[in-house]
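Below, each structure is written out as structure tokens.
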Structure 1
Amino acid sequence: MKIFSEELVAKAVEELHIADLKRATIGEVLLVAQYLEQKTGIPFIRMDQGSPGLPVNRYGVEAEKAALDRGVGSQYPAAAGVPELKYEASRFVKAFLNVDISARACVPTVGSVAGSYGSFIACTQCTPGKNKVLFIDPGFPIQKSQLRVIGAEWEEFDIYNYRGEALRGKLEQMLSKGDVAAIVYSNPNNPAWICLEEQELKIIGELATKYDVIVMEDLAYFCMDFRHDLGHPFEPPYPPTVARYTDNYILMLSSSKIFSYAGQRMALTCISDKLFDRHYPALAERYKDAGVFGQTLIASILYMITSGCTASTQYAYAEMLRLSTEGKINFVEDTREYAIRAERMKKIFTDNGFHIVYDNDVTQRVGDGFFFTIGYGGLSGGDLLTELLYYGVSSISLSTTGSEQQGVRACTSRMRDDLYDTLAERMKAFMEDHPLE
């Protein structure tokens, strides 16, 4: 039995001016869920927005308060970032990735959204004729919206059928045209939680070098592949990264998930030293500067977007990175709760007729973590999103992420212990109302 009537959901869509519920954005689905909760008082199972669902890291809070007490708020922060954060970022990357990036090439940004926005601008303006971004999907819908803002074009493909060595042929096909400036993916993946393996990253790195393409590796869920014993500073195993296979890379790290520091909007764009120092005549001509990639990105692009990053938050991030590198914070254990939630939620769904859409990596099954993907029978992603809303469960269609598979993305972050029984009851009702053949 449905909890919310089709008429009430349709009214919400109309009043919120949502053009197409089946292709609704994260923000639009969020608004529908809030509307229905407010109108009825019935709580939703919120699987839509990927906002952290754990307490904020207290060490960051204390460090930020101390920085404010020292008076850092009275001065503009340097565009390149405060030295303390840049130093700790370089150490952190070495400690947890075993990759060497100098402090000067570790640049704070106002969230990874600002980091990707600035990087897209720089990458698509480096070389005349190379103005497209290639998305290895599924991915984060906002990044394509950023390209719409700057007027850049993109290509995309769903990696579902191109895992392992099959990735090489597909990338060769896309890159050989010569118009791709950058490749983008997240690892672990938002929304599918698949993880690109060393073999695949080696392919990406080799072809990035061959075709002179910059790889933007989004590490928002850093070390959150809980199938492996990651997160021990200066000790293997280390997470896989394209940085081992090319010099053409930008790593995007964020404080939002691993430290639950999302409200302060703080991230890092870590650029390989060779790319940071590379001279591009097209950048020099456009910005009337030296045309050096790193300095142009910092002074001529990122500064125009946010004018630097909040000084006190930079000190907070620096402290959390420092304590992690020294082994005094275990951010992997701090975030393992998401895997526990995912395992419980997946079982409820699969016990009631659902299936996991992206269920395998190359050599093992997809792990449990911040996101997972579910499908049901022959329902399209848009239809499943809509039907789940009637049962008080919010999600986003995989079609909005560049996926060609049918299903929805589920986020574990808002799940609470008191909601598992509710979810089970609602999904039992869903299965009864949608019998599978």
Structure 2
Amino acid sequence: MVKLPRHVISKRLKGGVTAYYYNVPSIYREKKCPIPNKPLGTDFNKACKLAEQINGQFDEWDDLCKGLPVTGVSMPRYGTVDWLFREYRLSKSYTEKVSASSRQSYEKAMLMVCDTLTKSGARVGSKPVRSISPRGADKLYDKFVIGKNGARYRQAEKAVGLCRKAWKVVYRLYPEEFDKQVPNPWAGVTMKTRVKATKPAVTRDQVYQFAHGCVEAGAVEAAAAAVICFEWLQRPENVIAGHLNWTDYRSEKNPNIIRILHHKTGAIVLHPLEEVTDGSVVRFYEEAEQILSHLPRRGVSMILRDLGDGNAKPFAFSTIQHTVQRMRKKLKLPSIFTLDACRHGGMTELEEAELTDGQGRALSAHKTQQSYEGYAKRNMTRALSATRKRHAHRLANASATSIQNEAGKSIQNDDIKIAK
């Protein structure tokens, strides 16, 4: 019989599958042990790893109850700010809601908070969570602002937001470790007003100059990623992670649709690719689909890296970034050209097309507090209307450019005749 980790029990479910649970003995419950009972899933190896982490937390609490010292760099003292951030990292709020591409910035912010020194010279990370008061949070914000190269308002703002979130998440799990009167001292911290930088956005011409150049150079995946971000507004990290499948593009069920999943919000947008009007087919994304036609089918996802021997896997985000920058320089595009700038360029085009707020959100799947109630009303009809309007805007711009060019040529020709 398989030996279970300490404090782990198993139960046979109806379907015959064995599930594992972390269960604190009642003797410790009577001592008000704050470690919660929790399901560990049906995978034995994963359950063992989770149990090891939870038992580490249990041992910290038990040692503190016995008056024993808790040591070790990798094991922060129970109830401290270091401990709080560790618990936040283990929570679903972090593991399921924070994307892989954002975690590095989260880690930097946590490190900045924990390594900030108090007036007495102690690390904030070593201080008990309950010792951080609202006044203390205000003073810490002032310290966060001060950087080596001047004021860093954005970093300080992110740090306060992160602390507010982490306090809220961990307080729900371990309320005994917090000040009952003010469980979250970061709520209401007044931050300095800053001028928010405008995110760079590239134009349609730049996107397709890049895309065609990449196709010619054999970097088809980078070309497709840029076009997908611009036209269908999917976040770059979602494109690269393989969240767009071949079954999402002109499937048997929806032959005139591309289905875009926004993994961050869980929103799904069905973008119409064409419609029949007056007996003729209008293709809204003809040039984009030409780029996609060069993509090889390597697996379920549309964007995959070839490993040889018929194997493929999603690209590392940094790999695509390096390819984008290399091709950007080769094609002499501006330094602001990134996949993120491609997406913001598509968003800018929505505004230039004078779409209503509802039409724009029907394509981008953006949600705000004010727009959330109307989110359910976004449907295929609204998406088609928005796509028509955007398509008409692009055609009008192309026509205007053509007229200007023709007028310019005519003037130049007249000047030549006069000169003769």
Structure 3
Amino acid sequence: MRSHSIILETRKIGVSHRVADVGLHVIGVAPRSNWSFLKLVMDDGRCGWGELTLRAHEDAMSGILTRMMPSIRNLSLDDLAALCKAYPGMPAGRAGNAVMSALDQACKDLAGQYLGQPICDLWDGADRSPLRSYATVNRSVRERTPTGFAEACKAAASAGFQGIKIMPFDAVTPQTASSSEGEAEVGRAVQRILAVREAIGPDLPLMVDCHWRLDGAAARRFIDALREARLHWLECPVPESSEWHDIIRTLRTHANHADMKLAGAENIIGAAGALPFLAQGLYDVIMPDIKYCGGYGEFSRIVALAANHNVTVSPHNPSGPVAHAHTVHVCSALGITEAVEQQFAESPLFETGVCGYAPELRDGHFLAGTAPGLGIAVEEAILGDHPPGDIPLSLSDPSFA
């Protein structure tokens, strides 16, 4: 895997065209899902696309972008690209870094277009090996019963994905996980997982994302209850702020003794954000997201840092088609060997909401496109037909902890 050493440094394009405009476009795709796209327009009319989907933060990101515009407009592509990186100290936090990540994505799209190369070929010796795929089966689950989960996961397996990930919890939080009510929900989650394992067979990799909903004791009991499920990894069992790090480290050992990996760190911003998880040995697999980590260069630095700590990288990628295409390009350039995520059957807009040449799923693997740049663009004509939903922001969301 080339990712042990390669860093995707910004490549100078040398074109004279300058930034004319940047816009945020939000599309409603499901009752609880919007996708947010950034469109970077140059003064010759050429456009690049990035994705910055961040639930319930569309207005915040729009405001950040509006206030950034005076410092962006009229920059050359090279000058803007040089500014696109992670800013861990940005007061706007993850929302601000999502804007910066999307700007970097759009810059890479435009660089490929101007140079006539797909993004993954912008750096010498791109790996371009097919990427193993896995399906996140979450919003396509119509009935949250063991049978409902099993049927949805069988459909994903039949579609050719090389692994399955599910989110089996509904309402439990770290504060309730060890209560009688929480233990009952954990029991329901175990039944859903075992039903999925039976439905997809013993050999297809199965992952479980807990979305930070457990406490340490509940997570240990959960791991013990899942030994026969033969999980490939357990993801984000408890919150990830620093006071939880000692618990996460012990959970990794406990999970490894049960023959499963521990995965997480999807919200990291830049290599600096990844370092505590790596240096403290918290996870077997870390999951940078091209939408939040700061862009291509930061993603590659995280991968190189992870390799130095013998930690595997699998990208967090449960959002829309633009983020998916960028994820496939960056992973193809780096030669990522762990499986790459795609949200399964959330909305037909994953296909119809873009035009061009999207990454292909063939024989269970993702293949980056060969068209210049990203290879796809948002189908702007349909945006008005799918207004964004008003998604509430809950203080009980365990991802805030």
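The table for this structure:
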| read-out | value |
| --- | --- |
| Which of 1, 2, 3 yields 1.9 [distance in nm of label points 7 Å out along Cα→Cβ at positions 327 and 351, calculated] | 3 |
| Value 33, 20, 19, calculated as Cα extents along the principal axes in Å, for residues 279-342 alone, assigned to which of 1, 2, 3 | 3 |
| Label whose coordinates, when volume of the Cα convex hull per residue in Å³ is calculated, return 146 (choices 1, 2, 3) | 1 |
| Entry that produces 19.2 once Kirkwood radius over Cα pairs in Å, for residues 79-310 alone is calculated, selected from 1, 2, 3 | 3 |
| At a computed 17.1 (mean count of other Cβ atoms within 10 Å over residues 47-54), which of 1, 2, 3 | 2 |
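Computed from the coordinates by the stated procedures, all read-outs in this text should not be read as laboratory data. Small disclaimer: the values here were computed from a predicted structure and weren't measured. Cβ atoms are built from the backbone, for glycine too; each structure is taken alone.
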